[in-house]
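Below are structures written as structure tokens.
A short reminder: the numbers here are calculations on the coordinates, not readings from a lab. Note that the structure is a prediction, hence the values are computed from the model and not measured. Cβ atoms are built from the backbone, for glycine too; each structure is taken alone.
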Structure 1
Amino acid sequence: MSAIVIYCRPGFENDCAAEISHHAALREIGGFVKAKDNSGYITFNCYDPLEAEVVVRKLPFKEMVFARQWFVGQLVDKMPIEDRVSAISAAVEEFPLCGELRVETPDTNDGKELQKFCKKFSVPLRKALVAQETLLANEVKNRPVLHVMFLSNSAAYVGFSYSYNNSPFYMGIPRLRMPKDAPSRSTLKLDEAFHVFVPKDEHESRLQPGMRGVDLGACPGGWTYQLVRRGMMVQAIDNGPMAESLMETGQVKHKREDGFKFRPDKRNIDWLVCDMVEKPIKVANLMIDWAVNGFVKEQIFNLKLPMKKRFDAVYQCLNLIHEELTKYNIKYELQAKHLYHDREEITVHIQILKVPQNVYS
């Protein structure tokens, strides 16, 4: 199999294509992209079929900003409607033994119309694949994941990804419910970011009640809401009004200040979150300043993207952050992702592990 199938947000196919081409070139892997506007996916076709599997195994998926999910696979088309199970079973016969089956579609209107079918179809397909010994009878998390991405009733990409290097979510999308009492829909962006960037088994230690948070550009409080619901004490920084429901919790102190000028009195902030509408390079520099000065342990922030050259703008900001934090010998981990609830923006997470005291003292 020579194709790497990558899911993305419809309309961002070119950015996704530029990104996988960039990473392949860095690793001297030759190939070409096939992409269709607003299709919700692309394929990167390696000239050497063996290299496609190497990419999805060794290139860290968390480095892929615009990718929601990926797998190495092949197109199975012109399947007989009366027996699609046999066609797919034959295509995956030589796959490694998989521990999970995901029957999916691109995140498009056409895809949504197929999702009810996918749910029903997964039952007989799973039964056949277990009998064929391509799929384990019970779901096992440390085995490859078998993907079937239907494009139509008779065509699907089939393939597999590695459970340690993919998205754990169906179609790469966490399923979240909008809280009824949240001040704005932007609250889902931060909720999703916590699910994507913080491993589930670390939520208890890294998102504890009593932690201190700062929300820059907080009003009306969509992101503050997510910190409050996790029991944090929050400084909400914005010249606009905050939702009364948040102020009534007693966990929020509203400071009417410019988020770009505010700095905390003490270096004891656990979480800094920021969803301000500003040029991405300006926000990136602000986050660098907070990190270098040792003000905060973890950051989640959005970078608003320009209409054109979105890939270039993203990597300019990420490269700047890497360069500056490395220059000051700061130990950190960075992830960036175009989340499901993002629009013309990406979300970045930085965990600051160690800041040399002589940098800010």
Structure 2
Amino acid sequence: MPVLQELIGTIYDAADQPALWNDVMARLVRETGASSGIFYDHNNETRQASILGAEGFDPHYLRRYEEYYAALDPWHRRGETRPVGELRQTASMLSDAELRRTEFYQDHLRPQGLFYAMGAPVERSRTRMAVFGIQGSYENGVFGPRAESLVRKLVPHFRRAYRMQETLDAVRREGMEFEAALHLLPQPVLVVDRDARLFFANAAGAQLLREGTLLRSVAGRVRAAHRGDVAALDRALHPVPQSGDGNGSLALRRAGDKAPATLRITPLRRRNRAEWSGRIALVVELPPPRGLATWAAAFHLSPAETRLWTALSAGRRLLDIAEESGTSVNTVRVQLRTLFQKTGVHRQADLLRLALEFGRASPENPDT
């Protein structure tokens, strides 16, 4: 059946691209002759809903359902004990007279011309339940055998697609959180393969590549800026690192006869596995810029703020800095906020960028 196959394909597309759930519900409404359709997550603790996809609803009523009417929905309440995957028509769960006596019908369904519905729970846990369904008017009556047969065949696919989406969302969410954390690090971090192809650079790493004094990006590959270190970096990435033996470090010279930096080379493992992932993390440890003290004076920094900026530029964490200085982390954070205000930046990565720039210039002649 072409219609069924197309619907199933769209459902699995929506698992990967959640914005397509609206298209799924629109197609389902059209093929069943319904007035509207909805797929939502219901929080069992707050009694509120989160719409995954919908068709045929005024946006105002969708918002009101999420915020208020989901807690009053008698169809949902009757379905909370139903087996997952069981398709039911609401007329078999609640009589017409019972529905008419509810606030849910009088203030939510009736203004939209809705009365009957058909749907199924596709997932349930202690804290939430996912449900999809279609709705129709009182005049059109309950849904007929053709519509019921089509929706019944789609129920297991909704369930599988919902689980797929949960898994994909968790992976993306974890990846985004990890990536965001890396961007906050003052140390440059690059992720490459053994051929030095660049896959990721945090904010400090991207700035380092733009500087081009230690490492640079050439045709999508990371290369040592100093010609005498090019071969050494290539050797450090070959052969493929095996277990912990692949961890190592490499001293890299910087253009302009600056103090060398240390490049930490660490093979990345697959989650919960011992084998190599095919990626290598390059973490750069930069020495404090020689001109930083002069710039600190220009910004009227206190000795503590100057020490903090120097430590951050060397890749130290706030916790480590607090322990080494014998102060609390809160005190260090207060110093960091003041440092931000005096230097006019808002992130630790920006402090590192300034430190790199100040290594090349003096406050009296910043363009030199």
Structure 3
Amino acid sequence: MQAFEAHATDADLDDLRARLVAARLPEAETVHGAGPGSRRWGQGVPLADLVDVVDYWRTGYDWRSFEARLNRIGQFRTTIDGLGIHFLHRRSARADATPLVLTHGWPGSIAEFTDVVDELADPKDADSPAFHVVVPSLPGFGYSDKPATTGWGTEKIAAAWVELMGRLGYDKFVAHGGDWGGVITTILGGRFPEQVLGIHTVTAQAPPGLTTDGLTAAEREWTEETRDFWDHRTAYAKQQAARPQTIGYALVDSPVGLLAWILDKFYEWTDTEDSPFETISMDRVLDDVTLYWLTRTGASAARIYYESHDSLDPGLRVDVPSAISVYPRDVEKCPRPWAQERFRHIVRWGTPETGGHFPSLEVPEYFVKDLREGLAAVLAAHR
């Protein structure tokens, strides 16, 4: 274990600003209408919105503030199976704290959790459960190393997390994740029941081939929305699964291209009507995008799709206590009868009233409450 501090060079930050100044932008999109509620995002990120974010990124955004937050939480690196893994580690002051690993996805990063770590570790309410919080950067993301060979898919990552937690002295722990982090958390619960006390996920994926017979009308609507997502709105995933290197050149060479590629998902996957900034501050989105930019991980992060797209074992079952939350504007919503086919011991099922794919950024206070209650139910199942 080696302590780590984030510190971009002034030259890298100057280069970023220079590229933003020199950016070549296309003409405005050709869509019907331009007002809120219209289909102005129908071709992707509208030019006017992108110009506003680029201007703020160049003149107002403070990367050093985000670096300072990371360094205050505590950062480390260790080598597992030949690959350097970066992680945040915030130990609780509470003697009864439970170890917890939080796993992000794409286009997220450790930036998804920096604003909730302190409250999870040392809650203001003494009656709330406390956690020793570990937030790893996925291989190829952030300050983790970029794999030089194939093989770093979700199964190997889950095994690496078990090794990481063991090295920290956490032989038993709970886990949370969403997006790819939800897949990895599912694998942790299914493959490592001796180490994993239970899980909380906002990305519950059912085994394939299940029938809609017996589902309620609302549950059928969930399945139709999820099918529509996979049929019509996953070009990004197919591109990154099939040709991550090709899209990677643009993502590593152009900060505006990287911003647009990621901002498109923050708009489409959040519980908003006209802009992701209705619920997430521009600073928080730029924390995430700038981390990708400075670490040059646009291509290496995309490769998780090449390694693991549609690869979750259809026969994997999770028997450890599981808490599942389905946020209303998430892109995949799994009905409980379907989820029960994979997750055999659901101890809490949540359907929040607001929030989308990035709940720790969209509704952070509710997210912390929901995660605590879910993990409290998980831990109570062991008593």
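Brief remarks on what is shown
- Computed 2.9 for distance in nm of label points 7 Å out along Cα→Cβ at positions 248 and 296 - originating structure among 1, 2, 3: 1
- Answer label among 1, 2, 3 for the case where log10 I(q)/I(0) by the Debye sum over Cα atoms at q = 0.08, 0.09, 0.10 Å⁻¹, calculated from the coordinates, equals -0.39, -0.50, -0.62: 3
- Structure from which 1.4 was derived, distance in nm of label points 7 Å out along Cα→Cβ at positions 168 and 320, options 1, 2, 3: 3
- A value of 0.25 for FRET efficiency 1/(1 + (r/R0)^6) of positions 24 and 192 (r between Cβ atoms, R0 = 41 Å, to 0.05), calculated from one of 1, 2, 3, originates in structure 3.
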